[in-house]
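These notes open a run of structures that come right after.
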Structure I
Amino acid sequence: MVDRSNLAAGVFSAALLVAASPGALGQQETAGAELHQLFADEWDRRLQRDPLFASSRGVTDYNDRLPDMSAAAQQRALEEDLQLLERLEAIGRDTLSPDDRTNYDLFEFVVGHRANLATYGSYRMPFTSDSGFHIRIQRMYESMPFGTIDDYETYLSRLQAVDTFFAQNITNMRAGLADGFTQPRVILEGIVPSISGAIVESPEDSVFFTPLLSIPEYFSGDDADRLRSEAAAAIAETVIPGYRAFLQFFTDEYIPGARDSLGASSLENGPAYYEDLTRFFTSLDDAHPDDIHELGLREVARIRAEMDGIIEQVEFDGAFAEFIEFLRTDPQFYVDEPGQLLREASYIAKKVDGQMPAFFRTLPRMPYGVMAVPDDLAPNYTTGRYWSAPVGGRRGGYYMVNTYALDKRPLYTLAALTVHEGVPGHHHQISLAQELTQLPEFRQIFYPHAFGEGWGLYSEKLGIEMDIYETPYDHFGRLSYEMWRAVRLVVDTGMHYKDWSRDEALQYLAANTALSLQNVRTEIDRYISWPGQALAYKMGELKFLELRARATEELGEAFDIRDFHDALLLNGGVPLDMLDGVIDRYIETVRTGEGP
């Protein structure tokens, strides 16, 4: 029987090695060794550059520090990446095994795009509307061990580095102000609560104090008291002042000095910057904003016809806009307290869990939970998100549900949200990738946006086959979510490449989806602050649907959805340009009887 992980990855190296000449084998081994040494060197540099990332991977060597965000460090990182690419080019790709050619191409994508985008100096804009350096550190303790006194001492050292970390980011943002490379002023007021929320009166009330609330019982009382006292001092003297300084800078300097323009194309080299972002986030070399805009318009028209069908099915007497208003305002679609929403999400999640073996042969070992978005992030946060589990950490993955403004969190979209963020969506895909230990480490965490987010949107449609949508309103909610991603193709390219205003984008999203107006605002601000990323979802989903249709047609009765899904996911993340080859190999193995 063929090993399924090898089948899914399209591994045919053994057969080719048998046929190769001894000289070719030696050349292949030498080139492969050089390639994997390159991978190891890049990985070590990545861990050193980003201690927070290292912690999330279970590497504790840098747990006492935070990333060096200085401009000099950013320049060094770029130079190192360019050197890595030179070393890669010196390795003859044609001399490598088929597996290593895939590794070569993926590594070139990762480092090449990283280096290319770094040339625009994006470190000068270190935040979006709902994320950023000041948010990233708030739960850094979740990926750190706390079993010894040294573990706590290490965490204290990291807390004491917060002021330098903030100062470096502020310096970078000042450079952005001087160059006109800033976030648009129009979205900035909504970011203030994510900064001010960390400024508390008592250090013991800070999220940074959390590890000190559960010191192991085997510590002596004196040690426990000392650690709590030193942590409180570090938070009071370093962390909270760091947030205060950032808040003052943000309100006194950054907001007044930020650009009035909206789109990325208004920045220096802006059109080229957005075109590069488009290619990166779609992982398609030939992607262009104009073509994507037109595709979005066609998808909006197609989905609208399906939505009209649902309105007719429920016999609603009124126009499309009136039906949307009904969905946004009728109490039957909303809950009264956060626990209700979390319980509804949990019920849907467990219902999906029971369906998973019918659609996937391989399931991840890592569990996941359902949790509310923290209060300090919720006002400007998306309606839901997945937080992956840190390697070797003490928690599983989390499907985060936003319980802020409950009258704006409709139940009819909750099923689609749940399958996207939990399983079979992000938790399933990301957890599987982390368990692919036969792959180079960089591939275990490689997350091409179009692959990852496209899979999440594909999972929403897969929910139909899993019988997750119980009412016509649930089906309309799913269509509204699909429409939401189609609209992204239009409004993201519209704002960043075609001079659309924020109001035009708000009106277009509100008019074509059943999203609450709260979600409409936070979503448009997210697209403004993160150019190009919103293109990933629909472009990825369309590729997955195209590949499934091809495999179904070519294999007929031999097609098994479980093996198709494993073939897609057991490679880890892959750029869309490479997915065709993955599925071509899967189809061939089934046809020749090598597969299941």
Structure II
Amino acid sequence: MRRLPLIAGCVLLAAGVPARADAPPAQALAKPPAPALPKPVAAALAAIREGDLRADLTFLTSDALRGRMSLEPGDDAAIAWIAAEFAKAGLQPAAHDAAGQPSWFQPVPLIEYRPDAKASFLVLGGGSGGEKRFAPPEFAGGYRDDVDLTAPLVFAGYGITVPGLGYDDYRGIDAKGRIALVFDHEPQEDDAASRFNGAGNTRHATARVKALNAQAHGAVAVIILPEPNRKHLSNAERSKRIGGSITRTPPLPVQARADDELHIPVLTLTDPVTQALFAAAGLDAGALQAEIDRDLAPHGAAMATPPLRIHLENSERRHGTSYNVAALLPGSDPALAGETLIVSGHHDHDGSTEGGAHIWHGADDNASGTVGVVALARSFAAMPVRPKRSILFTVFAAEERGLLGAYAMAAHPLRPLATTRAQINFDMIGRNETASAQTDGLITIPADTTNRLNLIGAPYSPDFNAVIHAANRSVGLDLDDRFDRDNVLNVFFRSDQFPFVLHDIPAFWFFTGFHPDYHHETDTAEKINYAKMARILRLSGTTLWTLGTSATVPAFVPDPGGVKP
């Protein structure tokens, strides 16, 4: 791979030159000075005012918007406000309507449904051990349509296929027409030297990627198993710790993209049901996990059990459409304006109870990110000079329901993904990180987080990381990368940058961390640290200007490895 001179503090890859995983990390280079911004650019970023951020955020979190639940009137009001602000700033609509006319709105068709726990069940039928029947909460999950299928089981390890790492859990097994059982997370996750990004999660660790891989191998359903040898909480156990809207009664409805690429059901099991299935096959799940972790070789096999019946019913189901809101700042260089930088957040939250007695205001999550995108859009639109590359300002729909708007745009991009060079995603950029039930005993939180910003995404683009750090020399935030080494909270794939990482786009999530108000009614506007939020936006603006004007672009590392001892 041809290496290029230092530009804006890092070695960057020429546009159009493919990335290589063995590229030397940019952070190993000498620390560069802060980029010198043109005076009009610096002035526009300095003009981001705390009072404006407060006013916008107070509106989005007002009782009138009722917690901005996707497909509800309050979120529709937020969508309309974002579009109006983009228009007032003088940006261009980035989408098109059904008639082909420019539009601020990219439709995200959704199906909303409520799983019927009383009518749904699993049955491992017949055999010498008799029939075994399981019902929620012994398993969790659902599907946008009612399901009744019976198929044999196949164990597929962690359900991961990564040619670049020479790893394939499906090697030597036939999953076609079967229900795939796969462990959650990924092998060797507590080994800092693991080829799977050391002790941090990779993009292969999430349930959606595992489900798409199972589907590609012909499976008719996938069941995610809690790892028997895990040293962390299961996802179900972790979610219960959050409380608030996560544990509402009745539960929040589930939403799915109507045109989702994934079209098989995905379930998760509890430990006792996992043990029962493996015992019925005469297998030891813990021993199988240990074998895979030891040698990174496939240990999948057809399960010598009767077929499993999956019966899922929904008590309610409706169609609706939410919208990604997208605006374009065209680049100034005809040769580079076709390339895109994305700035994103999400506008939805968890709504309210009927009558509005309880409202989940979502000030930090994610009115802060929405306001951040709008503030930067205004700032860049007001500059008398423009970056060479184009900037796509996007506020996604239905993030709380599963990153649905981001997945929709990644599947139906408004600008070509092949020439999308980087993404900065804002999700919770307004608070100081403090201990909470979700994080107690699981992560270490620094004593003082009043000036701290968590950066998530560096293993996949050290070049991009170096640009951010160089930009920060003029801002002075405390930058923290510890969530890139996390395999407990699954932070890496919990926000809207992740669908774009799946398409090999360098992407960072800017995140100020969890706190006790996360997904609670108490996440309100008066608790936002507006001064810190303004600094984060100045860092972002400086980074965008650097990326938008550099002769080169960040490289993407497809399969980051761990730190060698």
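Taking relative contact order in percent (Cα under 8 Å, 6 or more apart) as the criterion, the top-ranked structure out of I, II is II, with the highest value.
Using the calculated result 0.9 for distance in nm of label points 7 Å out along Cα→Cβ at positions 343 and 471, pick out the matching structure from I, II.
On the way: I: 1.7; II: 0.9.
The read-out was computed on structure II.
Figure out for me which of the structures I, II the number 0.90 belongs to, where FRET efficiency 1/(1 + (r/R0)^6) of positions 463 and 527 (r between Cβ atoms, R0 = 35 Å, to 0.05) was derived from the coordinates.
Numbers: I: 0.90; II: 0.50.
Source structure: I.
Supply the structure label, taken from I, II, corresponding to mean count of other Cβ atoms within 10 Å over residues 231-238 with the calculated value 15.6. It must be structure II, since only it matches.
Quick one: mean count of other Cβ atoms within 10 Å over residues 71-78 came out at 15.0 when computed from one of I, II, so which one is it? Going label by label, the one that fits is I. Quick one: helix-only ellipticity at 222 nm (-39500 (n - 2.57) for each DSSP H run of 4 or more, over all residues; to 500) came out at -7000 when computed from one of I, II, so which one is it? Label of the originating structure: II. Given a value of 5.0 for distance in nm of label points 7 Å out along Cα→Cβ at positions 223 and 447, calculated from one of I, II, which structure does it belong to? Answer by label: II.
FYI, it's all coordinate maths here, none of it is from the lab. Keep in mind it's a predicted model, so treat the numbers as computed, not measured. Cβ atoms are built from the backbone, for glycine too; each structure is taken alone.
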